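*Asks:* Next come the structures, one after another.
Bear in mind these aren't lab numbers, they're just calculated from the coordinates by the rules spelled out. All values reported here derive from a predicted model rather than from experimental measurement. Cβ atoms are built from the backbone, for glycine too; each structure is taken alone.
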Structure I
Amino acid sequence: MTESTDYTPPKVWAWNKENGGRFAAINRPIAGPTHDKDLPVGKHPFQLYSMGTPNGVKVTVMLEELLAAGHEGAEYDAWLIRIGEGDQFGSGFVAANPNSKIPALVDHSGPEPVRVFESGAILLYLAEKFGAFLPSDYPARAEVLSWLMWQMGSAPFLGGGFGHFYAYAPFKIEYAIDRYAMEVKRQLDVLDRRLGESEYLGGADYSIADIASWPWYGALVSGLVYDAGEFLQVKEYKNVLRWADAIAARPAAKRGRMVNRVMGDPASQLWERHDASDFDTRTQDKVAPVE
């Protein structure tokens with residue numbers, strides 16, 4: 001490995017606004033809003049403010065799966081938050097999620113609105129509210145929750161670690177890419193071993209553990225993120241590929257992956273979703289809503 005001695009950390013770190021490549025305009029070392037902007041509110045019980053990144057896809061898949069399972073109370077409006085343009089720093093969004101990260105959900109089904117942020121927390125909230133995709137008995141419940149928390153702890157090494165340095169960093173750093181590639185392959189091996197003994201992560205039944213993990217690891221092995229399949233030799237992980245294909249074939253997962261999506265094939269995008277019929281009509285204002 002090539003050693004580099006070009007950088008020595010200073011005694012006190014200082015923020016260089018120009019450093020950070022394509023994300024320099026939205027990353028900052030402070031929290032809070034940058035501008036005043038209220039969040040829109042639609043007609044349904046759940047108001048989702050998100051974008052079709054892997055973390056956003058978790059929640060739209062969950063909501064579509066709930067609706068497909070007959071839970072009419074899970075109807076939702078999905079509003080597009082353009083994170084590249086800083087929408088997540090609007091005052092309304094920060095009120096819904098002080099961490100300024102998508103997704104954020106507001107439940108208007110009760111007497112007072114309930115905000116829920118962090119994708120894993122949203123999945124758990126919805127699973128408990130509707131009694132779906134989470135076993136009620138132990139040890140099955142513990143197994144699902146363990147894999148849900150595994151995903152929450154592991155995905156940052158895939159996204160902010162490997163994905164950033166491999167695909168988005170302004171210059172390539174061999175040590176960083178090598179370090180995170182090793183970790184991602186270890187994670188894929190963890191998944192592959194588990195899915196070699198069980199159809200789904202939590203056991204025989206599809207659950208929020210799968211819904212949380214599929215948008216990240218399913219997309220990775222299917223070539224939908226980072227274009228790193230050959231680099232990571234993802235075809236080695238046969239059980240992960242089987243699992244990823246099985247979930248991708250679910251109609252609700254297909255719909256969920258479209259919502260708030262603004263990249264890729266236009267046929268795969270539904271920028272905002274305010275009614276189930278939006279998937280069928282996909283008029284121009286729904287695919288590309290007027291600002």
Structure II
Amino acid sequence: MKKTVRSPGSATIINAIATGFGSAFGIGLDIKCFAETIDHSIKCENDVGADTHLMELCVEKVFGHYNINKDDFGIRLKTNSSLPMASGLSSSSASSNAIVKVVSEIVSEEFDFTPLNDREIINMAIDASLDAGVTITGSFDDATASYFGGVVVTDNKNREFIIKEKMDEHEILIFMPNFHSKSGDSDVERMRVLAPLVETAYEFATNKDYFKAINLNGLIYASALGFNSDIAIDALQCGALASGLSGTGSAFFSVVEGDTIDDVCEAWDKYEGRVIKTRVDNMGCRLL
């Protein structure tokens with residue numbers, strides 16, 4: 001049996017590290033997970049040469065839920081990604097969502113089990129990411145923006161939605177500097193010192209003023225993490241609707257339309273890096 005699931009990445013509206021409350025929206029870059037049954041064991045590979053520990057943990061959690069012994073039944077997974085890795089664009093959440101969903105689909109059909117529901121898939125994917133050490137907060141905001149698409153505002157500590165809705169499908173420009181950062185290496189205490197400022201940005205998000213939230217959140221976290229906020233400010237000067245830092249970097253993004261797209265790209269030419277063009281994703285994680 002073979003199945004494929006795709007899951008998009010997301011961009012940050014509010015980074016949850018400082019307060020535990022976050023917000024994100026789905027983007028058109030994604031991870032596709034191809035799965036097929038084998039006689040036994042778990043075999044994982046990806047197209048970026050990354051460690052497969054998280055992939056294996058996702059499979060093991062689904063197998064554990066259904067009491068499946070990998071000595072008696074196996075699965076082979078391969079992921080292909082258009083998402084830059086370790087850049088703040090939720091590649092880990094997208095990968096975990098896709099893997100848990102595709103394994104659940106295969107196992108439930110193979111053994112006539114009830115498939116995992118949406119919340120079970122999300123929680124299992126988050127738990128695997130926490131166990132693998134690839135997230136600080138559990139990233140409920142990133143995971144749900146990836147899984148459902150559109151925009152979410154969330155209480156990450158309690159894994160609850162405050163807002164969950166579709167988003168206008170704006171064009172998105174992503175700037176990838178010529179270096180990467182890892183969330184596990186981020187100075188968490190330094191970011192939490194800025195919690196009162198992040199709370200102001202969060203109020204914008206809860207009032208659905210997402211663009212103001214993106215701008216303020218980006219300036220706050222870029223400052224805390226030592227990134228060049230001129231990248232976002234230049235985009236705003238060119239007429240971008242919003243621009244900020246995604247996650248803990250290193251990716252910046254801008255919400256743009258019309259002639260602004262070329263103007264922002266031209267402004268970013270002076271920085272060392274590359275620009276990726278995509279758009280808001282409202283489809284989320286789905287079986288192909």
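*Asks:* 0.45 is what came out when FRET efficiency 1/(1 + (r/R0)^6) of positions 97 and 177 (r between Cβ atoms, R0 = 25 Å, to 0.05) was calculated for one structure; which of I, II is it?
*Replies:* Working: I: 0.25; II: 0.45.
Structure II accounts for this read-out.
*Asks:* If you rank structures I, II by FRET efficiency 1/(1 + (r/R0)^6) of positions 81 and 249 (r between Cβ atoms, R0 = 30 Å, to 0.05), which sits at the top with the largest value? Write out the running numbers ahead of the final one.
*Replies:* Numbers: I: 0.60; II: 0.95.
Structure II gives the largest value of FRET efficiency 1/(1 + (r/R0)^6) of positions 81 and 249 (r between Cβ atoms, R0 = 30 Å, to 0.05) among I, II.
*Asks:* Between I, II, which one scores greatest on relative contact order in percent (Cα under 8 Å, 6 or more apart)? Walk me through the numbers before you get to the answer.
*Replies:* Details: I: 21; II: 26.
Max of relative contact order in percent (Cα under 8 Å, 6 or more apart): II.
*Asks:* semi-axes √(5λ) of the Cα gyration tensor in Å was computed and gave 33, 19, 17; which structure, I, II, did it come from? If you can, show how the numbers build up before the last one.
*Replies:* Values: I: 30, 26, 18; II: 33, 19, 17.
Label of the source structure: II.
*Asks:* Of the structures labelled I, II, one was used to calculate FRET efficiency 1/(1 + (r/R0)^6) of positions 65 and 209 (r between Cβ atoms, R0 = 41 Å, to 0.05), giving 0.55. Name it.
*Replies:* Working: I: 1.00; II: 0.55.
Going through each structure in turn, the value belongs to II.
*Asks:* Sticking with this one: One of I, II was used to compute FRET efficiency 1/(1 + (r/R0)^6) of positions 73 and 233 (r between Cβ atoms, R0 = 41 Å, to 0.05), and the result was 0.40. Which label is that? Write out the running numbers ahead of the final one.
*Replies:* Details: I: 0.40; II: 0.15.
This figure was derived from I.
*Asks:* Comparing I, II, where is FRET efficiency 1/(1 + (r/R0)^6) of positions 33 and 137 (r between Cβ atoms, R0 = 30 Å, to 0.05) highest?
*Replies:* Values: I: 0.10; II: 0.80.
Once FRET efficiency 1/(1 + (r/R0)^6) of positions 33 and 137 (r between Cβ atoms, R0 = 30 Å, to 0.05) is worked out for each structure, II has the highest.
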